[in-house]
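Before anything else, here is the set of structures, which you'll find just below.
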Structure 1
């Protein structure tokens, strides 16, 4: 995969990146509304997550810095578990707290969209907390359109959370 000014785009592997992915996920769980979860994940959960992605041929793309530190990762998976949805994927992007605001989300989402096209997917959906304006802006810049609003579907940090769905058509 290409390298972008001290940033190397890679396919993540559990053996090499599992601990870093776990750290990034748990920071998002404990400190943000990027995940509507309360409890940190454990090592076994991340190992199963990697295994499930591999089993279904879903990518886990990452960006390493010049010190081989994982700065962020992105992946996609099934949107809904019914055959009629087999050409639609739902994606997620997580950036380590030390590297936010550096354009890594754009790099990862663009690469993820390319991979989805290569794998023959037609549509990609992102479910984003309505207050996550940087993620919403990124999706809009890359051609995603708002397609759904789910008011007060989550509750975290003592407040109701609204989820917005953003979608793009990858191919015709």
Structure 2
């Protein structure tokens, strides 16, 4: 089964001509303006006719959806992209999915756990580390804590804060 990355969620129809509202779930919402087709989580491809920003959502009209009832049937569907469709990132940046599962070690090389997730509860990302036993460890993804990412050996060197 091929991996799909969710970049938006259809939240409601808009009007009577089949337009629908998309809540962006990406840190690059401008990507919608370049899409000629969108892929739904069920595999369907829809041809984009128009797209416009409206408050905190995007309004999209497609060739295949022409009525409010058809748009209502899309409510809750996700808009996805395949990994090969992701745009390249600038030097020093990476997609979270690329480091999930990396071993997490101390600066001395002692195992701490595995990188389980990266969450964004506020302005700073937080690494969620799953130790072999015990509760998850949350570490702010700042330079003082995340010392290096070793892509070749699939590990992250982390200096845990004193209180952990």
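None of the figures in this text is laboratory data; all of them are computed from the coordinates on show. Everything numeric in this text was worked out from a predicted model, so none of it was measured. Cβ atoms are built from the backbone, for glycine too; each structure is taken alone.
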For this session: Match the computed value -500 of helix-only ellipticity at 222 nm (-39500 (n - 2.57) for each DSSP H run of 4 or more, over all residues; to 500) to one of the structures 1, 2, and report its label.
Result: 2
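For percent of Cα pairs over 22 Å apart, find whichever of 1, 2 sits highest and give me its label. Write down the numbers at each step before the final one.
Values: 1: 44; 2: 53.
Looking at the calculated values, the largest one is 2.
Out of 1, 2, choose the structure whose coordinates give mean projected area of the Cα convex hull in nm², for residues 77-148 alone equal to 6.9 when calculated. Walk me through the intermediate numbers first.
On the way: 1: 5.3; 2: 6.9.
Derived from 2, not from the others.
Between structures 1, 2, where is FRET efficiency 1/(1 + (r/R0)^6) of positions 69 and 133 (r between Cβ atoms, R0 = 41 Å, to 0.05) highest?
Values: 1: 0.95; 2: 0.20.
The maximum falls on structure 1.
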